[in-house]
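Below you'll find a set of structures to go through.
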Structure I
Amino acid sequence: MASDPEVLARLTLLVAAGGDPRLVCPAVIEAKGGVAALESTSLRARLREGTRQPQTVKEAERQLAQAAEHGVRWWVPDGSRNVADAALLSLRGQLPGGPMVAIVGSREADPYGLLVAESLGRALAEAGVGVVSGAARGIDEAAMRGALAAGGRVVAVLGTGLLGERDPGKRAFLDAIADRGAVVSEYLLDAHGATWTVPPRNRIIAALGVATVVVQAAKRSGSLITAEHATKLGRPVFAVPGDVLYPLSSGTNALLGAGKARVFTHPRDLLDVLGLKVLSSAAWPSGSRGVPPMLAPRGTGSADLGAASGVLDALRSGALAFDALLSRVPLEVGALSEVLFDLELKGQVTRTGADCYVLTQAAA
C-alpha cells in the first residue's frame, strides 16, 4: 500500500476532477505518481486550478477519514494485479490470492442464464478458484452468489463508490462479498454512479481475471467491453452459445462467430487455463428439450420454504420495493435478499427496477 502522501495526492486529484478517474489516470501515469503530478507544470489547467482550492484538499481528507470509519482503505495499485492504469482504488475486504475468473453477462438474464452463472460460480469455488464480477443484478449476481454459497472467494468491482449504493438488498449482498473477498471501486466513496461510470470498471474486472466467461449478452452489452479488455490483456475469453432467435444470445454468439471467444459449455472448458482436473467432474445442470435444466437440489429446508412462501404471498398484491417487502415479511435484510435471488433463479420472481420485485406468470 502506498504512503499516505501519495494516496492523499491522488485523492486530491480525483476530487479536483469531479470524481472522474478518466482525467486523473493520464496525469498520474505521465508524472509517474500523484505527488509528482500535483507539482507538475504540465498538469491540465482544470485539474491544477482545482487542486489549489482549499475545499478540494479538505474533501480529500474527509474521504480518508470516512474510509477509515467504514473499514475501507485506499490503495494505489501496482503491476501485481494488472490494474496499474487505475490511479487509485478503494477497497473493502481483502483481495484473495490465487487465480480468479471473471463471469459477466446481462442484467436482464433469464432463469437459464442465471442457472448457468450460478452453477459456474459454485463449480469454480469448489475448485478453489475465485470469481470476479460487477455485482450487478442478473448474471453477475448469480455467479457471485453461487461462489458464496460454496464458500468461495469473490471480488466485486463497482461502477459506484463503495458507500454509494442506495438499495438495502444490494448493500447486504456487498457486505457478504466483503466478508469473503473484496469490493473495489475507483470512484469517490459516496458516488452513486451514472451511465458513464459503469463501462470503465469492466477493464478492472478483466484485469483481475485469468479468463473471462460471458454467459448471456445482447449485441450492445457492457459485457462485451469486458471481453474486449480481456483480449487486449491477452486473457482467454469464453462465451456460452445461445438460441439464435433470442436477443440475449446475440452478443455471445457474435463473439463466437468472430472467433473472439471460445465455446463454453462446462467448467471443464477452463481446464487448460486453470490446470485443475477437478473441473472435469464439476456438478453441472442437465435437462432435456422442453424441460428446464436443473442442478441437483440443494436441500432447501422447511424454514427456507416458509420464507419463500411468505415473500410470494406478499407479492401477490402487486409489485413491491425491497423496503416494502422487508416490512411485510419476518426476514432480515440479508435473508430476504437470498430468498429473492432463489425465487429469481426459479423464474418465480423478476425485478422490474433497481429494487422492485414482481411475480412472474409461473408463480401467479
Structure II
Amino acid sequence: MTTISDTPRSYLRQVPVGRLPPPTTQAGLFGWLRSNLFSTPGNIALTIICILFIAWAVPPLLRFFLIDAVWTGTDRQACLASATNPQPGACWAFVRMWISYFVYAFYPIDQRWRVDTFFLALSFGAGWLLWPSAPRRDLGAVYFFVVLPIISFVLLSGFPAIGLAAVPTSLWGGVLVTIVVATVGMVVSLPLGIALALSRRSHIPVVRLLSVTFIEFVRGVPLITVLFMASVMLPLFVPERFSPDKLVRALIGVALFASAYMAEVVRGGLAAIPRGQYEAARALGLGYGRMMALVVLPQALRVTLPNIVNTFIGLFKDTTLVFIVGIFDFLGTVEAARGDPKWASPFTSVTGYVFAGLFYFICCYGMSRYARSVEAHLSRAGRS
C-alpha cells in the first residue's frame, strides 16, 4: 500500500490528505473505446476512416458472398443470370460439388476412410503435444514423432498384408497433400535447423564450412528451384529402381529448404543468449550436449518462437508450389476444378479462389493465435 511518505511532494500539494483523485480512465466498453480508438486526434481520424471504409465495402461483399450467392446446383446454369436471379453472387454450388475432390483428389472413394483416420490421428497427436496442460506429454511426443509416422504411412500408402490396398502417391492430392507436405516440412525442419545452427557455430572448420555452404546455397535460390532440382535432377544421379517417388522428392526438397531458414532463426536465438548462461552451465559441470539441451536451447527457442511460427506459416503457404512439379495440392485441385467447362461461369473462379483463401487464412491464423497464447503463457511463467 502506498503511504503519504511514498508520494512525491508535488502530488501532495495537489491532492488533499485523506482524499483520492478521480480515475483517469473510464472502465468498461466506453473506457476501452476512448483509450484505444479515440485517444488522440490521429486515432479519431483513423477510426472514422476505417468505419467509413467498412460501411462502404462490407455490405456489397456480404451481398455477393452470402445474400445473392448460389448454394445449390449441378452445373453452370445455376450460377448464371436468370429471370429468377438476375444478379447471381458467389457460386458456392461449385464448391459443394467439388469439395470431396478438394480434400481427397483422386484417392479411391472406397478407401477415403483411411484419409479421414489419418486426419483424426494427426489432430489427436498435435493436440496432445501442443496442449500445455495435457497429461504425459512425453508419451505424446513419442506418439507424434514415432508412432504417428508409421500409422500414417500404413494408412495412406497401404499394406496388403493386413488388407489395406496399396494407393500410389500419384492419386494423392488436395488437402491431404497440403497437410502431409506441411507437416513433414515442419517436423523435419525444426530439428534439422537446430543441428545446422549448432554446426554453423562449431569450432571444427569442416563442419562449419559444410553447414554455411548448405545454408547459404539453399537460402540463395527460390523454393521452386529446389523443387525442380529434387523432382527433375535427382533421378538423373541415381538408378531408376532407386529413384524416390515424386511426392517423396518434393517432401525432401521442402524439408531441406525450410531447415535452412530455420537454422538462421535458431542461430539468431542462440546469439541472443547472454554469455553468462554458457559460463554458468559449464560451472555446474555440464557437458556441451547437456548444456545445449537443458540451458541454452530452451531459452533460444523461447526467444525465437515468433520467428519459428512465422517460418512455419510461410512453409504452409509455400506448399502450393508443389503444383508446379505435377503434384495436386489443395490449390492445385481448385485450379483444376475451375477449368471444368461444365462449371464455366463469371464467378466460379472467384468463388474457388476465395474458398482456398479462407482455408489458408484459417490455418495460418490458427497457428499465429496458438503461438501468441504459448508466448503469453511462457511470459507469465517467467515472471512467476
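Worth pointing out:
- When FRET efficiency 1/(1 + (r/R0)^6) of positions 39 and 263 (r between Cβ atoms, R0 = 41 Å, to 0.05) is computed for each of I, II, the largest belongs to: II
- Identity of the structure behind -20000 (criterion: helix-only ellipticity at 222 nm (-39500 (n - 2.57) for each DSSP H run of 4 or more, over all residues; to 500), calculated), options I, II: II
- Among I, II, which structure scores highest (criterion: distance in nm of label points 7 Å out along Cα→Cβ at positions 103 and 255): II
- Structure from which 142 was derived, volume of the Cα convex hull per residue in Å³, options I, II: I
- With respect to relative contact order in percent (Cα under 8 Å, 6 or more apart), the largest value across structures I, II is given by II.
- Which entry (I, II) yields the derived value 22.9 for mean count of other Cβ atoms within 10 Å over residues 175-182: II
- At a computed 1.00 (FRET efficiency 1/(1 + (r/R0)^6) of positions 247 and 335 (r between Cβ atoms, R0 = 41 Å, to 0.05)), which of I, II: II
Read-outs throughout are calculated quantities, based only on the coordinates presented, and are distinct from any laboratory measurement. Being a predicted model, the structure only gives us computed values, none of them experimental. Cβ atoms are built from the backbone, for glycine too; each structure is taken alone.
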